[in-house]
Every structure is written in C-alpha cells, then in structure tokens.
1. So percent of Cα pairs over 19 Å apart, for residues 136-199 alone, computed for just one structure, reads 47; which one of 1, 2 is that?
2. Here relative contact order in percent (Cα under 8 Å, 6 or more apart) has been calculated and equals 19, so which of 1, 2 was it run on?
3. Suppose mean count of other Cβ atoms within 10 Å over residues 64-71 works out to 17.5; of 1, 2, which structure was it derived from?
4. When FRET efficiency 1/(1 + (r/R0)^6) of positions 32 and 152 (r between Cβ atoms, R0 = 30 Å, to 0.05) is computed for each of 1, 2, which one produces 0.60?
5. With FRET efficiency 1/(1 + (r/R0)^6) of positions 24 and 168 (r between Cβ atoms, R0 = 41 Å, to 0.05) as the yardstick, tell me which of 1, 2 scores highest.
6. To which of 1, 2 does the computed value -8000 (helix-only ellipticity at 222 nm (-39500 (n - 2.57) for each DSSP H run of 4 or more, over all residues; to 500)) belong?
Structure 1
Amino acid sequence: MEKYLGPTYYIESEHPAIISFANQNIKKGQTDLEKAVSLYYAVRDGIRYNPYSIEPVKESMKASSVLKKGDGYCVAKAVLLAACARNQKIPARLGFADVQNHLNTEKLKELMGSDTFFYHGFTELFLNNQWVKATPAFNLELCNNFNVKPLEFDGTKDSVFHPFDKSGNRHMEYIKDHGSFADLPWETILGSMKKAYPKYFENIERRSKNFLTEALKENQ
C-alpha cells in the first residue's frame, strides 16, 4: 500500500494547502471511513465542476493548483480527493474510464465534437479492506441545474455516475475501463484528449467561462 499513501508530483498530500483543507473538513475522532466520506463531500461541493478548465499544462493538474483555482474537471477533482485522503493516511489511487455523457451541453459538445469523454477520472479509496470508487466530479448545484441526482458516497460501495437522470433519461454510460494508477498519467491523458478534441485546445482563451449557467439555461 505504500505507493498509495505517499505524495507525488500531482497528488500533493503533504502540501500545506492540502493539509489545511483536509483538516478543515474532518472532525476529531472520525474513523477512516467517516473521514473519507467527509472529504468526498468537501471536494464534490467545495470545488466546482468545470469541463472548460482543462489546460495543456502539467502544473494545472497538481492538487494544490486545483484547490487554489476552486474548480476543475473530473480528473482534477479526483486528484484533489486522492491527495486529501493520503494526507489522512487513507490509501488512495486514481481510476479512469471512457464514458459517454448524455448530459453534455450543446456548447461543450460542439467544442469537443463528441459526447464521449476519454479518461473520465474518479478516486479509489481503500476502506475496510476493500477498494471503493468515489466520483466527486459534479457538485450539488450543477446536478440541480442538470436535473440529475447528486452522486452520494458512503464509503462502503462504489459511487459512480447514475445511468439515468431524475426523469429517466439516459445519463452516462461507461465504455472502456483504463484501470487504476498510483499517480496521474497526465501525458497519456492529455495526448488522448488532444487527439480526440483538437478544436477544444485551439482557442483556450475563448472558451465559455460558466458551465454552471450554461447547464441551467439548457435544462430549464
């Protein structure tokens, strides 16, 4: 378990900002499972989901950078949760899968040219002698704007995106599993995204800035 407990370039479990954030969001006397649940909700709702935030710069994916910015896409938020968990001596690793997201916005879909998200990211935590998946990507406000159920996590079973929204419409399908990693394979992920979404990386400065409002407008 050693490789799932120590700090890395991206999973900065010993960074002062990560230590502070983790300690602020747990309570004295909590079990590891209770700490993991508390940290999950702190990252899910404390850091806004923003798929327009991806930058082709490795420093932007460090846990401290995600925390400072206050938003990030699924992989960035998974990195932050892993860093917080490791800070509290909870083994953590990163999992990735290609998914088809049916709740994309039209603006983002046009920019990506697809509704398939390659290397969708989540965190895997070792609790009560088993690995459980935790997906802290969509914050509560965004879920409400999309009319989807917020993804809960109790530390005992996998927490992955619901296949359907509140109205019974198709939400998300998992297409391909890429496995688990002790650190972020950023070059592989970035290369895959650049190949799949060339238009996304053409004019970074001109991207939409508010995915939250975009989702609300399209789903009223």
Structure 2
Amino acid sequence: MKIGILQTGHAPDAMRPDTGDYADLFKQLLGNHDFKFDTYDVVDMQFPNDIYAADGWLLTGSKYGAYEDHAFIAPLESFIRDTYAASIPMVGICFGHQIIAQALGGKVTKFDGGWAVGRQTYDWRGETIALNAWHQDQVTEAPDGADVVATNAFCKNAALVYGDRIFTVQAHPEFDNAFTKRLGDERGEGVVPDPILTAARAIQHEPIDNLRIANQMARFFKTRSLT
C-alpha cells in the first residue's frame, strides 16, 4: 500500500540533519507496516498530480495556522475535500487534524487556553493514552460527521474519526521525547511561556504511547477502522 505524505511544514533547520524532516518521522513511525511512501512538500506548493497518486494520504504538522493566508492552504483544502468525496483513506496529525476539520466545515482557532507542549494524557475511548503535543491552535468545532475519539480537559476534540474515511489526531505520535525536547529548545524559547516549557521538561522522560497510535493509524489505512 502506498501512502502519500503531504508535508505541510518542515522541522527546524538545525534539527533536520539529525532527525530528518516531518515526513521522515512518519516513515519511521509506520516502518513496520509494509507501506511504501511518496512525499509531497505541499507547504512549498508541491502537490500530487491527483488524489489517486496514492492509496492513502497522511497530512503532517506545521508551524502555520490553518486559518492563515498562505498559498498552499486553499489548494490543500480542495485536495482534502476531493479525497474525502472519493473515499480515499486519510490521516491527519496536528495541523493535518486541523486543516482537515476546517476544509470539511469545522472551526479552527488559536485557543484561549494557550499552549499544550510535551506529554499530555487523553481519554481515548475509555483508555488513558499519553502523547507529546505541540500546539496552541485547536479544532474548537468539529465538522458534521466527525466523531470524537479522544479528549481531555484542555482539548475537547483531541482525535476525530470521520466514518471509514478519515482519522485525525491533535497530538504528535511521531514525536518521541528526544525530538520534543529539541523542538522546545529550537522553537519554544520566547514563544511558549516559560512555565509551560519548564513543566514539559520536568516530565519529558515519562513513557508515551506512540506505537499504539501508529498501529491505529496503520489499521485505519488498511481496514478503514480503528478496531
């Protein structure tokens, strides 16, 4: 199965020689599931020729806001709507979670409650799941047809599923603790309030459930179901 990765942003320049870019993180995360990957830097206006260029689509995180005026936003939203209409499976992470919701009629805003950075826990259909997060924007209103899979007190729409077509997650199952720590050093200082960075660093070695969510992502691509 070929997964097309729509890269909507880039990892910090100083990190990429060591960590790779965002698409590389997903290739590593899903590396045990027999997928083939093509990467499209849609943030740089490199789009697939059509929605059938892959068997499924994965949208990455980004430093940009889904509601901001960037050249890639409108064509990406059109691509999302066309993919949804054609019932091609799609997975979105962080910005990907947000832009999919916005494209399909939901609302994304800069959250009044501020930032979520580092390890967060979620009620994931009755189970507790821990993932690293890095966001201030949120899906504050989910589109019609989207069901909540995960939530917590800070982020009510932490993961959504749209029938058998789309699965999206606000947090970052592709970010391990080392990557999140470095991201804090590179992009957190002077942007994220110091108390939030300090709190995140204090628990940065605690376990996270990336592989559990990776398995759900892979299952959704292959079977159109999370279970």
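Derivation of every value follows stated rules applied to the coordinates shown; laboratory data play no part. Because the structure is predicted, anything quoted here is derived from the model rather than measured. Cβ atoms are built from the backbone, for glycine too; each structure is taken alone.
1. Details: 1: 53; 2: 47.
Here the read-out was taken from 2.
2. Details: 1: 23; 2: 19.
Attributed to the structure labelled 2.
3. On the way: 1: 17.5; 2: 14.5.
Here the read-out was taken from 1.
4. Numbers: 1: 0.95; 2: 0.60.
Source structure: 2.
5. Working: 1: 0.60; 2: 1.00.
Comparing 1, 2 by FRET efficiency 1/(1 + (r/R0)^6) of positions 24 and 168 (r between Cβ atoms, R0 = 41 Å, to 0.05), the maximum is at 2.
6. Computing helix-only ellipticity at 222 nm (-39500 (n - 2.57) for each DSSP H run of 4 or more, over all residues; to 500) on every structure in 1, 2 gives -8000 only for 2.
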